[in-house]
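Some structures are shown below for you to check.
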Structure I
């Protein structure tokens, strides 16, 4: 695929059908790409094999097509790209080290340090595994002091920063069971696919500093970021499979009034009355997105 000035992506996990929260994220990334006259890619993030649902990946693609969202190029599956992640792990060299700590042990360590609310990794295995311990994960060493602070400007949220050492600690790239961590896989794939702009839910804002650091370590370019609000359920929790989100696509329902228009409204897009087709919807929504967001960076 020819590289354009703009390449964005939607990267769902196949843990079930798309719900309204995932539609909002998909719509935002799609509209931003179309408003920029760029490419929009779809990547299936299926590395969490314990949570994958058989057939969910193809159901997601069918729903996107029913919504009138057409991707550029071929869909890729992360499960087919694992050699890329292994190569990146090797490239990181001595920045990566084995860790034998369980989540409970990390929490206990924080308690002993007087910090009961944090699961920040305290660096227990930074200088080597204790005798008799086996690796449970491979972690990336983060800088200390001022070098640990990552600054970035979100196109919607404005200037942000995170201290990787104080707020995250050395983070996992690969688990002992061989599962690749989201942080590594997403950075490697965004680099390999020449992603220039990332539009996603605000629940992933906290991951951005880690990804910026990984991009630096792997000599990859840094995309622009835009984090949109997430849809919550009536209890105030993020709408997700875990919180009982249901599919908006029943196969034969009219997605224009039942899903597309409500998602656009959630994104704050002001659309004209009288929209009768998905083609009309996307034309109007793209224009509304351009008026609202293209002036931001």
Structure II
């Protein structure tokens, strides 16, 4: 958390909040958040005087595009941005403050302190880590059924592990992988290259539909996620499998099971998502 729908929502709200604002100066209270440059004074100096043109997203990363600079920011588990007046009390765990010349401040708060920020010249962010390592955008027109099928054919690992790997497809975190696999009726431990053509198609459409619906709902507020305006998402009320251990499946009524796949807590329905052994027997 947050995953693609949540980061997309933050992107949209930040565009409403900070587009056109002019940076007067920057305060960094936790140096390890700043990854590039590795000097917080240089980071603050480089940002001084720049104007925010727009905010974009790549996978789970925000791209704050300015006149001559791009800030790449990852929220990790609990990072969040908020716009404040400069006289508002600074909350605990606020690590980076962008002071604008209109008396407002964009504040980055991160209880877990795992977030990162990188500065690049425009265009250079795509040629260097972390963005250079990313795979397909699942809500972009470059992510077609054909490219998805081609990718799966060479993967011998479990389908859930493949979908969580940001080098293949970006932004589909734990929540939405479980939801998409359930919609497609595919067990999370099936190997990616074992899926039939029909299953590949079902999963592709399930991924796109699940993420699209989550974006429209403002994401899922499972723990502490809120958007840039402090509002919670609502897609958690539409989750059909994730977080519903021992509850009846809404398709068959059997209890939902929770296990661990690829080191991640995983929810599935044993009846609607047959195990790899059962699937092989049926074939």
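Values in this text are rule-based calculations from the coordinates and carry no lab data. Model, not experiment: these values are computed from the prediction. Cβ atoms are built from the backbone, for glycine too; each structure is taken alone.
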### Query
Suppose you compute mean count of other Cβ atoms within 10 Å over residues 23-30 for every structure in I, II: which one lands on 16.4?
II
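If you work out distance in nm of label points 7 Å out along Cα→Cβ at positions 87 and 167 for I, II, which one comes out largest?
Top value of distance in nm of label points 7 Å out along Cα→Cβ at positions 87 and 167, among I, II, belongs to structure II.
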### Query
Can you tell which of I, II yields 4.3 when distance in nm of label points 7 Å out along Cα→Cβ at positions 15 and 271 is derived from it?
II
### Message
Please compute Kirkwood radius over Cα pairs in Å for structures I, II and give me the label with the greatest value.
### Response
I
### Summary
If you rank structures I, II by relative contact order in percent (Cα under 8 Å, 6 or more apart), the highest one is I
### Label whose coordinates, when distance in nm of label points 7 Å out along Cα→Cβ at positions 151 and 199 is calculated, return 2.7 (choices I, II)
I
### Message
On distance in nm of label points 7 Å out along Cα→Cβ at positions 7 and 175, which of the structures labelled I, II is highest?
### Response
I
